[in-house]
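So, here's a batch of structures to check.
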Structure P
Amino acid sequence: MNQVIKLVFIFCCAFLSVLQTRAQKSENNGKASPLYQNNPKLDWFRDAKLGLFMHWGPSSVKGTEISWSRQDHPFDHPGEGPFVPNDEYDNLYKSFNPLKFDADEWMKLAKKAGFRYVVFTTKHHDGFSNWHTKLRDYNIANTPFKRDICKELSDAAHKYGLKLGWYYSTRDWSHPDYLVGDNKKYNDFYEGQVRELLTNYGKVDIVWFDHVAGNWGDYTFQQLFDMMYSLQGKTLLVNDRGARFVKGAKDAPPSEELQKLVEGDFDTPEQKIGKFQTDQAWESCMTMTKCVDGGGWSYRPDGKTMPFKEVIQTLVQTVTGDGNLLLNVGPLPTGEFPADQIAILKKIGKWLLKNGESIYGTRGGPIANGEWGGMTFKGNKIYLHILKWPEDGSPLVLPTLDKKIVSSKGLNVKNPVVKQTSKGTEIDLHANKRDEIDSIIVLEINK
C-alpha cells in the first residue's frame, strides 16, 4: 500500500503543470481544482450526489430481468438466457396488478433515505409504457391495475421536493415500426411519447435516454431536443445516451453541433464506479440487487442485495471522484420495495444525517481518489474519506495540498492526527478509533 501511495504522489507532482492548461479525464489526474466544470444548469445535479433509480414493469410478475429476459431483441445483441418466449413476455401486462403500490410511500422513503432526485422507467426496451399514453395500447391503462403510475409518482416527487427524472428507452423491441423502412413512423412515435412525458406531469428535471439502434438518418434528433427544451426549458438535463449506439448516416454524417447536442449534459457509467473526472458531470448507475448475469435492474428473486457497507463505500468512491450515484431498486410485482432493501435505504438515510455535510454540495478532490478512499471539498473545508488504511499500521500519506491546513477534526471519528510534512499529508488514527466503513476527517485550510 505504501508503494501505491508513493507512486500516486510522484504521478501527481509530475502532472501538476499539465493540469493547469488542459482537462484530463483520468482517475489519476492529481490536483483537479483548476478543471471543475462551470455550468450553472448542472449545479443542483452536482450538489445532489444521490439519486434513486427504479426499474419496474410487468416482468416483475415473473421475476425475470426487465426486457432482457424477452426472447427477441431486434437490432440488438442477444443477451444471455434463460429467456421468456415473446408471446408469454408480451402478455405479462395482463396480470400486472400491483395493488400495494403507493407512490407517496415510495417518495417519502426516498426523501428519508437522503435521495435528492429520482429517475423512473417510463418505458424500457420491451416497449411497455407505465403511463396513459395515447400512442399505443401496450400501457398501464390496459392492465388490471389501470392507474397512471407516472402521474402518481410525479405528484409524490413534487410533494416531497425531489427532482424528477424520466427514464425512456428509445429502443422498442415489441413495436412493429421499430427500424422498419425509413423508421419515420417509429421516430414520430417515440418523439410523441417524449412529448407526452414532458407535457402532462409538471416539472421534469432529467430525461434519461437509454440507447437506440439504427443510423443517424433514421431519427430527427435536433427536432427532438428542440421540442424537449421548448416544453421544459433549457434547464432540463439530458444524459449521454440519446444516440449512443447510432451508426454512420445513410446520406450525410451528422454535424459536429448535432453530435455535441446528443452527448447530453452528463456521462453515465453503468454497474461500475466512474473514473475521477471533474471537467464533465457524471453519474454511475448501479443496482442494489446483484445477479450473476450482471442484471438486477428489475425485481430478481435470484439476486443478492448489496450490503450496507458496500453501498456507502460505493457512494463515497463515486462522490470523491466528483460523480453522482444513481442507486437502483427493483420493486416487487405487488408494488412494494423489497423489505431488505427498504432496511438498507433507511440506514443510508441515518448515515447521511450524520455525515451528509461531507457528501452534499461538495466536489470531488482536490486530490484524486484511489483504493485508500478519496476527498471532497466545500468552501475552505476538505473532507477525507478513508476506506482503507495501510496494512502495516503506518500513517496514510497523501500528496501535498497546495494550502496550509489550519485545523483538523473527525466527523465520525475522534482524535485524528494530521501533519503536513515533506513526504506529503500524513493522517494517522489509532486502529480501534477507525470507522469500519468510512473514517471521515475534516480539514480546514487557508482560503
Structure Q
Amino acid sequence: MNVVLLIVILYLVICMLMGAYGKTKTHTAVDFLIANRRMPWWVASLSIAATLIGSGVTLGVGELGYSIGISGVLYPLCLAFGLIICMALAAARFRQSDAYTVPELFERYYGVESRVWVAVVNTIPLISMLAGQFLAGGVVLSAVTDMPIHWCIHITAMIVILYVCIGGIWAVSLTDCFQTIVIYSGLIALAVVTCIKFGGWSTLLSQLPPGHSNWLAAGRYRLSSYIGCVLMFWFISQPWLQRCAASKSPQEARKAGLLASLLIFPIGFLAIFAGLVARLKLPGIDPTQAVPLAMLEFFPPIVGGVFCAGIIAACMSCSDSWLHASATIVVKDIYERLFNSNASDKKMLAVSIAVCGAIGGLGWLLALIASQEIVALVLLFVAFQPIYIAPLFSAWFCHRRRLTRWAAFGNVAVATGLAAAFTVYQPWGLHPVIPTALVAYGLTALCLILPYTSCSLKEKTTIKCENM
C-alpha cells in the first residue's frame, strides 16, 4: 500500500481517537455546544486559528502564489487584520453576555423575529461552506493517494461528521489544536528546506515571471473581497465566537482571539512561499495542488505524507467548526426557541447530535452533486455576513439611541435583499460584500437618526423600542 495513504489513514485514525477523547468530556448539551464554558484559552486560540486557516489559507494562498505571485499573501494578511479587530471588539463582550449564539444575542436587543432571520441567514452560508471544505479535502486526498475523488469526499465527510457527533466542541477544538501544530510545522519545514535549496524571496522572485512580483496582480475583484473581509467584520459570527463562548472568562476569550490573530500573519507568507517554489520547480501542475505536491516533492515520502495529511486536516478543521456552529444555531435559535423551550438536557443533547448529523449529511451531498457550483455558492453567501453587524454594533456602542424592534427586523430583511441583488449584478466589478456592507451600515445609521425607527435610551423608552 502507498506510504502516503498509510500515513493519511493513521492521521485520520488519530483524529477519530481525539474525537473519542472529547466524548469523555461531553456529558450534557452544554458540554457538547460550549464545553460547559471551561475551555482553556490556548485550546480556544488554536481552534479559532485552525478554523480560519482551513483550505483557503493553505491550499488557496499556495494556489494564488503559483498563479499570480506575492499579491496572494494580501488575503491572509487582511484576514488576520480583520480577526484582530473583531476579537478586540467582540470576544469579551460575547463571553460576558453568556449567550450561546449570535442570533440569541440579537433577540435580547431586537426581538425573536430578528433572531430567527439572522439564524437562517447565518446557517445557509455555513452549509455551503461546509460542502466546499468537504470537496477541498476530497481533492487533496485524491491527489496524494490516487483514490477516486468521490470516495475521498466520502472519507473526509464521514470522519468529520463522526467525530463532531461523538465529542461535540471538545472533539472539534482538540483536533483543531493538533491540526494547527502539524500544518504549521509542515509549512515552516518546507520554507526552510526550499530556502536552503533555492534561496530566499528575492532570489525566488527573480526567476519567476515579472507579474509574480506585483502586489496588485490579484486584480480589483479579489482585492475588494480581501478588503471586504475586514469591512464586513466576518469573524463576528458563530464559528469564531463559539470558542469565545466556551472560554472560562471574558478575559480568556479576548486573549484567545488575539493570539489566534497573531498566528494567522506568518502562515500566509509560508503558504505563498510554497506556491512560488512550486511554480518555479513544478511548472504545469494544477495550481490547487501546489502546496501538497511541493511537500511530496521536497520531503521524503513519510515526512511529506505527514504534512499532506495536515493539509487535509486543515480542510477538516474548517468543516468541523462550521458543522458544529451551524448545528448550534439550529438547535438553540430554531428548535429550542421556537418548538421546545422546555426540552430536557438529555433531549437537547440528542437533538444536537442529530442536527450535526443532518447538516453534515446535507453538506456531504452538496459536495458530491454540486462540485462545480460550490465555489459560486460560497461567494454568493459570503455577501450576507454584513447584514446584522451594524445593528449589533449600534446596540453595543450607541448609548443614546437604539433601533426599534421592527426597524431592526426591517433593516436586516432589506439588507438581505440588497445582498442578493449586489451578488447578481456586482456593481463596479467589486465583490458584492463591499456595496452590501456600505449600504447596510448606511441604512442602520439612517434608522438611528429617524425618530420613528429609533428611540432614546436616555428617556428610558425601552418598552417603545421593544414594541415598535
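List of remarks:
- Which of P, Q yields -25500 [helix-only ellipticity at 222 nm (-39500 (n - 2.57) for each DSSP H run of 4 or more, over all residues; to 500), calculated]: Q
- Among P, Q, which structure scores highest (criterion: Rg/Rh (Cα atoms, Kirkwood Rh), for residues 281-344 alone): Q
- When distance in nm of label points 7 Å out along Cα→Cβ at positions 89 and 177 is computed across structures P, Q, the figure 2.3 traces back to P.
- Computing relative contact order in percent (Cα under 8 Å, 6 or more apart) across structures P, Q gives 31 for structure Q.
- Structure (P, Q) behind the derived value 1.13 of Rg/Rh (Cα atoms, Kirkwood Rh), for residues 137-200 alone: Q
- Among P, Q, structure where distance in nm of label points 7 Å out along Cα→Cβ at positions 361 and 425 as derived comes to 2.0: P
Any read-out appearing in this document is the output of simple, stated calculations on the displayed coordinates, not a laboratory observation. Just so you know, these numbers come straight off a predicted model, no measurement behind them. Cβ atoms are built from the backbone, for glycine too; each structure is taken alone.
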